[in-house]
Structure I
Amino acid sequence: MGTLPKFDIDIFFQQDADDIFGARKKGKAIHRTKDIDAAGDEIELPVKEIIKKRLPQQYYVGQGHIVDSDLNTSGQFDIMIADNKGSPILFSSQNNTDYLTYESIYAVGEIKSTYYKNKPYVKDFIEKIKNVNEQLVRTKTPPEQITQDLIFNSQNGIIISSNDTRPYKNPLLKFMLFVDSNDLDVNQLGTTLLSYENVHLPNVIYFLDKGVLLLTETKIISNDLESSNQSQKDTFQLGLPHFYPEFIPIERQSEYKWTLCKFEKEYVGASTLAHLIYILNNQLRECMLLKPDLVKYHSKLFRCNEVSVIYIKPNNSI
């Protein structure tokens, strides 16, 4: 029996990454013509298409705004991933900008061609998320929710054991993707991240030419005194990453550090893209959305200022 052929998954991911790198070059050329929107589309469209083809078909990939049941509207996101079965699109404009119900959203993201340390890309994204968290409302899926339509009631003495310790089951995944890391200063970026509460932070930040920045459990294992400059140098032992900063208990937050994981140079684009796809699929598998109450969304349209009752007198004659 001959040896079975191997599926070169790294090559296919690298081809997708190369397409994005190529789109960046085109975008830079368009940017020089001062057509900023077209330059942005040159990057965003292929990224969205690559993500779309690698996710199950029951999910919708678009761009636009989150709308809650009070019709409060978020800023615009470059990419939104939503339920494509039970949640309708409230509105889609001619330029494919969508307005989606908050309950239907699994993930939102920002896509940038190049990282510049003197531009507030990350801060602006965090502020956009903060506005969503503080000004839009979405009911949290309780831990005892079994399906979208079925919630567990323990009054009859039945106990269900679960390894899921999350306080709620529908966290919003937030991510950023930079095609080129350029003049990335990790310490400077870390300072920005540490100035916000965990719930407002991106879960992960990707640099297609370098790797992924994420929160990782760390432990100081030594403090070596350097004789040359008498400065203290910490050595860390890395543990498991935590993809949901908002779920890290306050008393344990000091145990986690933002860590830049640099992938091997030969397939750095493939590895970075594969990690993003893994994180998205994991979110789609683990996140349990609740169905939007469309009556609330449309209640403003159902208001009546006058009611006419039509009464048909029964005909008793036979």
Structure II
Amino acid sequence: MRSPRAVGVIVLTAFVVGVSGCGQSVAPASSTASSPGASTPSAAPSISPPKGTRTVAVADGPIGVASDGTAVWVVSGDANTVSRIGPTNVDITGTVSAGATPLRVAVGLGAAWVTSFREGALLRIDPTTAKVTGSVAIGKGAEGVTTGFGSVWVIAQDAGELVRVDPRTLQVIARFDVGVGARLALAGPDRIYVSHYARNELLAIDPKTKAIQRADLPCSGPQGMALAEGAVWVACTLDSVVLAVDAATLTVRHTVPVEGSPDTVVVAQGRPVVIAEDGPTVVILDPTTGAVVQRLPLSDAAPLGDRANLDAVVVGDRVWVSSYREGMVYAVPLPF
């Protein structure tokens, strides 16, 4: 989810009174964690999702979503829980308490990894038993998390660090200064990419040399990222655009207007799939030109306005989308 972001004029807030997100609560760079306000049920939607879509009601405030193909994990920040869902039967098969204001989840290296924003911690969950088997202090505002290069990588948004963790020992093995207000992390084939919500930057970190490359982005509020066609596709929520940024040079290839506050990006069969908060709405892009190919509204929920975030993951022929306001997860069949 989106956190309290604020740099300069923007206030970053991860779950906060009036603002929640996967990030920090700061003013210019927050040090006070806010939590997402409780999600409230809305009236029956006037828009129906695509045929074949299935839904799962989860605990209040779902944000982070991840999967290894055998289960879908959903983080409910307002309820401080994580749900394990069977992707075939589409039902909850386990629920675990997960710290204070859990935000994001990554699955890999034998575990589900969940960030606890208020505790500034990373939790390790056994995927079979759905129980927490360990935790490690990361730093203020633990937010985005990814796995790659044999490690777990976590953004400490309020501390301004990218933290590398050994998955076996749960020891911190490296810290990188990425600046307060950094939001999410993505593991590429040879680098870790970081979206910096507060500074409107994309960073690329070499795990071997520890070199950091930075690029200013021509947009505001970069958050979710995905790799496709040699580009990092970055959702810029505040400007309602998605950028295709060359993964090697960090130069912008395409700027794609995507209405409705694009929040996250995943890839399905080589195509960037953007999730906009307004709806939510699934937006499919052409990987070569960046053109919008199709829009699939799921409901009529309003954008979150930095109160929280959405997330998504592709499992088989479906994209799973969290809907913070509705307290549910959609399993949407992809039209290709």
Structure III
Amino acid sequence: MNNKYKDIIVQIAGTGLIFIAFINGCIREEDSIEVEGEEVFGLVCVSVCNMRPDPAHNTELISQALMGTPVRIMDSRSGWYFIRTPESYEGWVPTQSVKRLELSEFREWKSSDRLIYSEKFGVVLSDTVARSIVSDIVAGVIIILDDREGGYYRVKLPDGRTGYIKVGDAVPFDRWLSEARPEGSRLKNCAETFTGIPYLWGGTSPKAFDCSGFTRTVYYLNGVILSRDASQQFMHGIKIGKLGYPDSLKAGDLMFFGYERDGAARPTHVGMYIGDTEFIHASGMVKINSLDSTRSNFSRGRRDSFLGVRRIIGAEPGEGLQPVSTHPWYN
């Protein structure tokens, strides 16, 4: 077979033999990295890790993962890992962005005292006096609690760096798991805190969002892992037709926009209903619009491309819609 279509790489790793095969540029599931028959996991160790379709910085940004996100490492090539996130999204990331773990280390992390960062943006400080910066962090970041010193938590980042954050800026992860739930008012309040955050294709963090990255983040911060893309999110939840707007809608419902072809809906955009005919979405920036032509924030384009609604609250959990509390990579 021509080398253009087949490239076999054999690499010796410290813990065993890694065999990776590429055919037509695609990674076969059966060829994913395994060490002594075990899956290989890691933790994102930068505040926001950029995922790309190919192992190169000059390729498209397809998604992001936050610090402390557990990922499965499927492959490695020349300073890049091919990873799978908890919502089963796959892409290439720089190896410096992910701390690879032994299985025993991964189990230890899952049983450790962890914190989830609750402010939109923040920093980890080197100490409570000099206050030089160790790293930036964002809402949803998961870090290990090392100790408490006065009004600060001493924390450890996934790559071993240590520092301090204010006690009021984070919540114990186990407590968050038990309290987080996708209620309409909570989702609305959470979403509105991001108003004005800029749009970024592939953005999935409080620094910048694309449309589905925004809805995924809002639900994640309320304890639910959604699929990554709008077309995937459209496949899950309780179906509500276009005629249900606005009377049958509840805060937290996902509203989809796009076009129809051959009798099938093709969603290209998603927002979240927040009540009183309004929805919040990432389009240019995070903003609020309405499909009611009498409202000052009416969007004709969104009205004309409205496809329907999916209700996540009360829907049966499963693939594409899973509580963080039941995901095996977190617990």
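Each reported figure results from applying straightforward, stated rules to the coordinates on display, with no laboratory input. Note that this is a predicted model, so its numbers are computed, not measured. Cβ atoms are built from the backbone, for glycine too; each structure is taken alone.
General observations
- Computed 18.8 for Kirkwood radius over Cα pairs in Å - originating structure among I, II, III: II
- For distance in nm of label points 7 Å out along Cα→Cβ at positions 103 and 143, the highest value in the series I, II, III is held by structure III.
- Computed -9000 for helix-only ellipticity at 222 nm (-39500 (n - 2.57) for each DSSP H run of 4 or more, over all residues; to 500) - originating structure among I, II, III: I
- Among I, II, III, structure where distance in nm of label points 7 Å out along Cα→Cβ at positions 55 and 303 as derived comes to 2.3: II
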